[in-house]
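Undergrad: The structures considered in this document are given below.
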Structure P
Amino acid sequence: MPNNKITFGLRNVHYSIATQDTQGAWSFATPVALPGAQEFSSDIVGGSTSVYADDIIYYNLVQNAGRTLTLKLTELTEEFKTDVLGYQKLANGNLVEVVNATPVTFALGLEFQGDIKARRAWFYLCNVTPVSESSKTKADSIEANSVTLNITARPIQVGDALVTNCVAAVGDSNYTNFLTTAPVLPDID
């Protein structure tokens, strides 16, 4: 199947709580939908350094230590706030931000459209920073508020490889259920 020439769209965002056992192995829970996705970006943590010798670039050192992800949403669900951000729901229905809650690791899944085929991705070991919130008054026109999540996706050990994400495209045998079943680590030979 040919490759996309362009990518557009963002939908089907999900998160899956990650748990590490006493031997260090990670497992992932059933994914939960996170509606209202507006924008997504991913940047490499790392870079490259040129080593000069014999009056040329002798070697190029490349470092990829994971990714920083930015996800903009229309609003955060109460479920995401309690599952991931450490909020507590009280008996009276109030939601309380607990600033000393233990950080929760999760996988982030999402779907991109393309001119030929859609792709779905899981970023495995994610942590999110506390969320800033803001709002503004209505004026002559109404502008919707948004929430931006700043996420770090660190590598996970798979055999001898370190991986941050896995992508499935239309036509792959696991594409249909890729975002609705618990993320699975790739089997790398």
Structure Q
Amino acid sequence: MTNWLTGPLSRAKKRAVSPRFWLKSLRDLLIFATVLYAISSYLQRDMLTGTAFPINSPLIDGREVSFFYPRQQSSTDKATLVYFWGTWCPVCKVTSPMVNSVANTQNYRVISVAVASGSNADIGTFMQQHNYQFDVINQLAEDNLSQQWGATALPSIFIIDNKNQIRFMTSGATSRWGMSLRLWLAST
């Protein structure tokens, strides 16, 4: 190694074995986690809990979607992911590919609601450009699905079990494995 690199590496190595370094790192991590939890709780304060609100709306391709329980249930019924998003939303651009992956690789029902995202044709073009295949309801100005569900911050995700109970909800960026785990838990 060159001499200019030996000094900083030696100091970093000494700090990494110091108990003080690990205590400060743990403190910083706990502060960061607390701030993230507080922000998440604030964004989720209005989100619907308990029984899911029924959805009976046309998709952008003209098909009808009906999400309402109770229905005849079997032991193979799986959970449903309800996803509120917008084409204009920067965080949704991170989350939507993961929702698409869950919709295409697993046998869970995914219903999405595009909020303030233009016409059906505009949303269809956006979906094609990004190669998204999940079903989309266009929430027009006169609709109030996002208000009924309390999805005031986008993206918002609800995981509904086969008894129409909201088991999990989240707002903001979410990972594919996090969605998959919640869907699996709600299906058991």
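Every number in this text was worked out from the coordinates using simple rules, so none of it is lab data. Everything numeric in this text was worked out from a predicted model, so none of it was measured. Cβ atoms are built from the backbone, for glycine too; each structure is taken alone.
Undergrad: Identify the structure, out of P, Q, from whose coordinates semi-axes √(5λ) of the Cα gyration tensor in Å, for residues 110-165 alone was calculated to give 34, 20, 5.
TA: P
Undergrad: Which structure, out of P, Q, was mean count of other Cβ atoms within 10 Å over residues 54-61 calculated from, if the result is 8.6?
TA: Details: P: 8.6; Q: 14.2.
Corresponding structure: P.
Undergrad: Continuing with this model, one more query. Tell me which structure, out of P, Q, gives -14000 once helix-only ellipticity at 222 nm (-39500 (n - 2.57) for each DSSP H run of 4 or more, over all residues; to 500) is calculated. Could you put the intermediate results ahead of the total?
TA: Values: P: -500; Q: -14000.
Traced to structure Q.
Undergrad: Can you say which of P, Q returns 1.33 when Cα Rg over 2.2 N^0.38 Å is computed?
TA: Matching structure: Q.
Undergrad: Matching task: 0.40 is the computed value of FRET efficiency 1/(1 + (r/R0)^6) of positions 14 and 94 (r between Cβ atoms, R0 = 25 Å, to 0.05). Pick the structure from P, Q. All intermediate terms of the calculation are to be shown ahead of the outcome.
TA: Numbers: P: 0.40; Q: 0.05.
So the calculation was done on P.
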